[in-house]
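No value in this document is a laboratory result; all are computed from the given coordinates. As the structure is a computational prediction, the values presented were derived from the model and not from experiment. Cβ atoms are built from the backbone, for glycine too; each structure is taken alone.
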Structure 1
Amino acid sequence: MMMANAPDIICVGRIAVDLYGVQAHTPLEETRSFARYPGGSSGNTAIAAARAGASVGLISAVGDDPMGAYLLRTLRDEGIDTQAMAQHRDRRTALAFLGMLNSEADGIDFYRTDAADAHLDASKIPPGYFDQAKIVAFTGTHIADPGAFAMVAPIAALAAQAGAKMVLDIDLRRDLWASFEGGLEGSVGRVVEFSRTCALIVGNEEEISLLGSDGSDWAGDLEVIRKLGPNGAVWEHKESACRADGIAISVVNPVGAGDAFLGNVLATWIRTGSRQEAIERGNGAGALVATRHGCSVEMPYTNELDQFLAERDQNSEHLAHLHRSLSRPAIDRPILALACDHRVPFAKLIAKHRRSQADAEAFKQLVFGAMEEGSRGLEDAQPGMLMDPQFGQKVLDKLGNDRIWTGRPIEVTGSRPLETEAGHKLANDIDGWRPGQVAKVLVWFSPDDDEDMIQQQISTLRTLQASCRSNGVEWMLELVPPLDMPRDDETLRRGVALCYRAGLSPDWWKLPALETAAGWSALCEEIHAHDRLCRGVMVLGLNEAIDTLGEKLDLAGQQEICAGFAIGRTIFGDAAEAWFAGSKDDRQATKEMADRYRKLVATFMSGRRMLCAA
């Protein structure tokens with residue numbers, strides 16, 4: 001019986017954690033810090049093919065360790081099937097270190113002693129896993145290593161029995177192959193023998209030459225792709241050949257280029273059947289990834305590759321923005337966040353009621369409990385929170401552990417012009433955050449401010465944007481006109497437009513609720529004119545009465561551009577005052593906040609249902 005949702009492309013072989021030096025033009029032994037990425041040729045190829053739109057599975061193994069957990073989570077987030085992955089308790093996840101010297105891979109250092117991915121387990125493969133597979137891709141290292149090949153052989157037999165095309169990426173690792181039984185010559189012999197069972201061989205000129213042939217004496221039906229580096233690539237098929245010309249680039253790191261090439265070749269081949277289109281897209285993907293620091297996380301998405309092939313501009317800011325936006329975790333439901341990132345109001349409550357820092361921390365944990373209680377049964381949306389580290393670090397930890405959407409403030413409360421709490425150390429501060437937290441900045445901003453005020457605030461926001469982008473962190477721009485200035489729908493739209501013209505492209509907007517459907521429509525047009533990949537608008541509460549705010553939330557829920565809400569004092573304000581005064585206990589305060597949060601959720605979702613029905 002054919003397995004439901006079995007992948008079209010299955011990659012078999014290495015997966016590891018890559019640790020690449022952050023310092024450019026620096027040998028590995030002098031490197032101070034590293035960026036972590038999923039790695040290993042098969043893991044990279046799987047991610048490349050998945051981002052190119054293919055249904056992909058990976059057969060490999062990781063250790064039962066934190067690095068293995070990281071790889072499995074990342075693969076699943078990329079949409080890759082991991083049912084056939086093994087997790088070994090007695091073997092460690094493989095590592096690879098790379099120094100960024102001279103834009104070459106000559107400083108790579110493998111940590112593969114008893115590596116988990118060298119011990120594949122055919123028994124982990126579900127029945128029928130290969131029945132839908134059009135291609136099963138192997139890498140040379142798992143063939144060259146006789147111990148690994150003993151485990152790969154039954155996997156290859158299952159693939160062949162199911163009728164899948166067998167693809168071999170030679171993937172020469174000269175030092176590694178030389179360490180296997182029989183040295184380099186023995187490794188090459190094993191790879192040559194396996195190549196006779198394959199439909200397609202992929203390698204550069206050195207790799208193909210090392211296998212002892214120019215390809216002319218291989219079986220007539222065997223297809224060969226020759227990667228020619230800066231000169232492009234050639235796909236040889238019987239008496240014909242397809243060629244992709246080289247693309248002029250400035251190389252940053254060539255290590256993942258071949259994996260990007262292969263993943264896009266395979267994904268395009270099974271989607272279109274065109275060898276010419278497949279090799280052109282593979283060639284473009286390889287070139288693009290070679291211009292970037294990492295491997296797997298830099299693999300292009302379909303729209304991104306389309307643009308690069310059209311423009312051939314590796315330094316395009318639009319291309320960089322497209323990659324950032326497409327690389328963000330997918331969010332397909334509204335975020336209904338309980339905002340409790342307030343610092344000054346809690347400091348005032350502490351002073352007013354002679355309470356302590358510990359009391360403020362305890363109350364913020366009650367707010368977290370109210371969010372949990374109020375969101376039970378929520379299916380068409382997902383809960384979230386805005387939380388600060390000053391009084392809410394324990395809550396931030398819980399949110400991260402549960403992978404709940406989290407915004408984190410960076411502004412000095414009430415500052416105008418805007419100041420950030422971290423000051424000139426903002427980028428370093430954000431670099432130390434837990435991954436997944438969104439940088440939220442509240443700026444008291446109006447398009448009718450004087451020019452000096454506008455420029456000062458824009459300058460700080462540009463610094464924030466650059467700090468977030470350099471650290472791979474999303475950011476949310478909360479624009480609120482000062483209390484003594486207009487904040488009508490048109491003023492809000494003009495403020496958003498001014499920020500875009502100044503070069504700001506936040507992942508999220510956080511705005512007061514607009515008053516009219518026409519206002520929402522104009523705002524949507526403004527945002528889409530500048531950034532169609534913007535996450536959308538989160539509505540804030542401004543401490544409005546719950547019934548008054550509810551009417552606006554119902555309208556907001558009906559807007560496609562509205563991504564949810566982030567409301568705070570409307571929900572927790574009264575409960576906080578009573579709790580700090582001692583007139584409400586923990587349970588009473590939590591219930592009151594949960595009820596208010598639940599009511600706003602229901603109001604927003606009633607509008608959402610109207611949008612979906614329309």
Structure 2
Amino acid sequence: MIPEHLEATVKNLPTQPGCYLFYDVNGEVIYVGKAVNLRNRVRSYFNPNTWRASPKTARLVRQIHRIEFVVRGSELEALIQEAELIKKYRPRYNIRLKDDKRYPYLKVTWQDDFPTVTVTRRVERDGARYYGPYSNAKAVYATRDTLRRIFPFLTCDRVITGHDTRACLYYDIKLCSAPCIGAVTREEYRATIQRLCDFLEGKSDAVLNDLRQRMERAAEALQFERAADYRDQLRALEHVIEKQRIVNPAGGDQDVIAFAREDGDTCVQVLFIRNGKLLGQEYFVLDGAEGEDDHAVLDAFIKRFYDEAAYVPQEVLLPQRLEEAQIIEAWLRQKRGSAVYLRAPEGETAQSLVALAQQNAREQLAVLRAQWREDTLRQESALRELQEALDLPRLPTRIECYDVSNTQGTAIVGSMVVFVHGTPSKKDYRRFNIQGVQGPNDFESMRQMLRRRFARWRDAQAAPTASPAPGQRPRDPAWSVLPDLIIVDGGKGQLNVAVEVLREFDLAHVVPVIALAKQKEEIFVPGREDSILLPRDSQGFYLVQRIRDEAHRYGLNTHRRQRARLGLASQLDALPGVGPARRRKLLAAFGSIDGIRAASVDELAEIVPRSVAEAIKDALG
């Protein structure tokens with residue numbers, strides 16, 4: 001049964017392929033889907049039989065307030081558009097990779113004359129070669145360190161001429177081949193990086209043969225030191241290769257995907273097979289998979305994973321055949337540039353590979369669930385400790401922390417971070433660009449930020465279900481919930497400001513507030529003269545520290561971007577004591593903004609008063 005406010009929209013949907021977006025009453029996109037026939041697909045959500053079969057769909061339908069659609073020319077175009085929309089809006093009812101974060105890759109800057117190897121979370125079409133993804137940063141950095149010992153590569157930003165008089169320390173400890181001093185030529189250096197790439201692509205036999213030949217030629221030419229370097233690389237590489245297994249004697253590149261599920265938690269395991277060798281494996285945790293069938297989980301993971309993947313193999317082995325296999329194969333064919341096949345396991349080798357992936361997924365999920373249980377217990381313990389130590393009326397399930405970042409009163413930014421059940425709720429983080437505050441006045445900046453926050457809460461209470469007017473921005477759900485505890489970064493001054501603002505909104509006896517002073521990690525509470533010092537080894541202490549540090553990090557990142565937008569000259573003009581005349585003197589003395597930045601406080605104090613010199617040094621760093 002279609003609700004009255006949606007009936008006309010559904011009735012007039014086109015019967016063409018495209019994407020549809022469901023919005024809730026706050027204007028937030030809560031689900032994105034694609035369809036061959038938009039009208040029929042959207043109408044199916046309002047069938048009571050569908051609700052009985054899927055409680056998740058029933059919950060979704062109850063929250064649909066508005067429907068939008070995008071018509072595409074084909075189902076393939078709709079699939080591509082769906083991936084883009086999910087990446088843009090991150091709807092909570094879509095299955096997605098946990099945290100929707102970008103996973104790290106190894107990046108080989110092959111487009112450079114002297115390529116290097118870096119870690120990145122963004123895959124771009126810039127001529128570089130990308131390898132991954134890796135499920136955690138530690139794994140990718142460990143891989144990079146191992147590769148550097150076997151294939152020494154540059155990590156500096158020198159302009160490589162081959163004529164530098166001296167190499168850096170990394171050359172002496174054999175972590176760089178020093179093309180800067182001409183120890184190797186450009187061609188020799190690039191050959192080393194090519195071997196590194198070949199190794200990452202599973203062509204280890206070819207790399208070993210190449211190294212042996214180079215070692216033998218160097219020895220025949222009486223270049224014994226270079227031959228010894230090749231020998232060391234060869235031994236290190238053989239040691240690494242010992243850990244690789246030949247799992248497909250026929251060779252070829254494959255990804256093997258399987259997953260495990262328990263009580264709504266889903267872990268997907270991917271085995272990376274290149275040239276028949278198992279090079280590595282990674283696990284990925286899914287959000288939003290509860291209540292979905294296995295086909296939907298597998299379908300969603302493949303779309304999310306390969307939308308970001310730097311490389312698509314010729315074959316993807318799956319535990320079962322997908323209903324949309326043909327259209328996904330067409331999409332992957334576009335990404336790879338040649339045919340890609342999604343296959344269920346046939347034959348003993350393929351079945352054993354999928355079974356291995358499933359076993360690893362089950363074991364990984366068991367480990368993760370144990371960690372999550374331990375983390376939950378630790379977080380609950382921390383919240384109980386805080387409730388008891390601060391004499392709170394209820395468990396501080398939702399904690400908001402506020403911090404102010406500025407440089408001598410320029411680019412003032414307020415930050416609000418939110419922790420729910422002891423963990424960050426990043427979708428609720430907010431920034432405040434502080435306006436009209438003169439100089440480094442943390443008290444007035446804090447007052448403005450808190451007033452704006454609770455004014456928005458008051459507005460949300462005044463019209464809790466009203467739809468936004470045409471052209472008006474939808475209400476932000478982050479403002480509509482009151483915190484169980486407010487933490488302000490600072491001492492008694494900041495605390496008094498927070499209490500005053502809460503009184504303005506008649507919330508002083510509703511929302512508890514504390515201040516955390518960084519120097520001694522003291523906690524100040526309204527109406528209490530002496531501070532509270534939590535035990536330094538307590539979970540409650542670790543939690544408030546973490547929340548405060550997160551607010552500081554979040555605000556500082558925004559403040560730095562604001563400073564960059566202002567420009568250094570504007571920052572100089574905005575500093576107390578620096579007007580046009582002093583700025584001209586400084587530029588005349590030091591030549592440029594960079595020269596002013598490089599000058600010491602004593603040098604600056606020869607041009608301007610020392611207090612102003614110290615302010616300049618603090619601002620320009």
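Data table
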quantity: Which entry (1, 2) yields the derived value 11, 38, 36, 14, 1 for P(r) over Cα pairs in 10 Å bins from 0, in percent, for residues 91-226 alone; calculated: 1
quantity: Entry that produces 3.1 once distance in nm of label points 7 Å out along Cα→Cβ at positions 123 and 163 is calculated, selected from 1, 2; calculated: 1
quantity: For 29.2 (Kirkwood radius over Cα pairs in Å, calculated) the corresponding structure among 1, 2; calculated: 2
quantity: Which of 1, 2 leads on mean count of other Cβ atoms within 10 Å over residues 51-58, largest value; calculated: 1
quantity: Computed 5, 23, 28, 19, 13, 8, 3, 1, 0 for P(r) over Cα pairs in 10 Å bins from 0, in percent, for residues 43-322 alone - originating structure among 1, 2; calculated: 2
quantity: Structure responsible for 21.9, with mean count of other Cβ atoms within 10 Å over residues 275-282 calculated and labels 1, 2 on offer; calculated: 1
